[in-house]
Structure 1
Amino acid sequence: MTLGIRPFTHGLHEIGPGCHAWIQPDGGWGWSNAGLVVDGEESLLVDTLFDLGLTGTMLAAMRDAEPLATRNIDRLVNTHANPDHCFGNELVVGAEIIASRAAAEEMAAQSPEQLAMLMRRAPGLGEAGRFLIEAFGAFHFEGITQILPTTTFEGECRTRVGDKSIVLKQFGPCHSAGDILVHVPDDRVVFAGDILFVESHPVMWTGPVANWIAACDYMLASPVDVVVPGHGPVTDKRGVQAVRDYLVYVRDEARARFDAGLSAYDAALDISLADFDSWGDAERIVVNVATLYREFGSRGQPREPVEFFGLMARIRRERTGR
């Protein structure tokens, strides 16, 4: 069953009066979505993309669609600190950049240079390196200047675009340290960032899982018709419910195996994903279980990206033979 309510095609999709989603199939590693809200001559951009070329193409399409409002984008919201949602910030010149305080701190601790260096090292990193090249080899990290948020908040922040109210609500740490939802109540739209992956497995770098489930509950309880995920096709509450169901299922299955004394890796290998066979990036189960094990009190779980990518490469090979 597809969870998309719009064609899963590349480019700009109008999802409401003055609301647009920028969609990048296939929605896998690095292929993130973004959004635009306009009213009159005012505009708010939700996230930039993984590199300058991708972000420049997106901004050109948005200016073609909304030339009056996007001559100068007034505000940019970064939903979280993952680079595929903020490495294009330098192209949004003069905008106020808003993020949660935790996301801004996480952004400050990473840099495009670090990722570019990691990718240069990848050929010598064995199975983990091959996975990194497969996941991120299409993107260009050289020459990016990291531009950090200029305005931060904790909990909730309210702003406006013309006559439209915008609610920024923090639920992180969950996927990452400072995830937020961007809610446009007047248009019954939510831009979910990576609190929502549609038709691919979510990845829980940080946890706790309860915060992520609470974010899903907020969307399910809100008068919302359209939800733009961080990755995957535009959806509605069915997509939100599917991610909530996944999180509850993996939490409960991981807990049972933790209580039985299995290692995190063996638990990830043992958990059936048959109900999610159509979803991409199933190897993320090993990250999710390791994060849950830390939440359950286990010490010594991996935290470094290279180690995680090595484990994901291994579990994919053991599960699928490739």
Structure 2
Amino acid sequence: MLAIFLKTLPFFGLIGLGWFAGRIRFFPAEATAWLTKFVFYFALSAMLFRFTATLPLEELFDRSFMLAYLTGSALVWLIGIVAARLRRLPMAEAAMEAHTCMTGNTGFLGVPMLVALLGAQAAGPVLMVLAVDLIVFASIVTLLVTGARHGRIAARPLITGVVSNPMIVSMVAGLAWAGLHLPMPAPLLELVTLLGAAATPGALFAIGASLAERSADQMRPALWLSFAKLVLHPLAVAATSLWIFDVDPFAAGVMIAAAALPVAGNVYILASHYGVAPRRVSASILISTALSIVTIPAVIAWVTTL
């Protein structure tokens, strides 16, 4: 495990460097917002487009993998919403807590880190996890929150959220490119490769800088949500992928490692946008990211034995 920890240390070191720069205000909140926008709309989108456009489609659509991840994540989602309702939280807050329990930082942290640690063949499984999180579970929480607030299910916010998300757009564009078997011109490949190379350092630094703006209040619910994300979620997908759906061991290992990622920053964006438990979600992101320095190497050390 020590060897895995040392391999992950540079990634968390970049996060720590970003946190320090944000904490001393050398990198103010406005700079963090612009760096995040660059990574989100350009660097990470270029990386996702390159992966999806150059991977065989059979590596991106594995029925057993999708069912295993959906089932395991849905189980944790249900645990999250039941736990919230037992605390008598309204449905909108319960849905946001459930979303926090199983939505990892796959885009900004998982794609660059897991591909670097587990190899290029990890790209397909990581992208499948990202697609399910963005398309399925983000849609569910949007519908539940808007339905709870307006008394009806509204499709417009969902459609707007999907078409305005550059990660979804870049993956769909890459899938279309691969599906049409279009050749990748060398200048375009070099462009998206060069731009995508900025995704890893940019995203990790932006994660750290954004954490400098967060506070660890509402500790009890945040600790529960962090436990659900870092422990329950990887255990649930391990059970469904290894014992129920018989997923390929390597792909199952990537799925479990992706499930062990800390709470995603886009959960806070949703919570802040709708005004539903933003402080609780923010604290969960801070705590789960800090704890993941230890938990992620442990999970990766285990899945590499599969």
Assign the value 34, calculated as relative contact order in percent (Cα under 8 Å, 6 or more apart), to the correct structure from 1, 2. 2
Using Cα extents along the principal axes in Å as the calculated read-out, with 58, 44, 35 as its value, let me know the right label among 1, 2. 1
Out of 1, 2, choose the structure whose coordinates give helix-only ellipticity at 222 nm (-39500 (n - 2.57) for each DSSP H run of 4 or more, over all residues; to 500) equal to -11000 when calculated. 1
A value of 2.0 was computed for distance in nm of label points 7 Å out along Cα→Cβ at positions 32 and 56; which of 1, 2 is the source structure? 1
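Rule-based calculations on the coordinates, nothing more; no lab input. If you're wondering where the values come from, they're calculated on a predicted model, not measured in any experiment. Cβ atoms are built from the backbone, for glycine too; each structure is taken alone.
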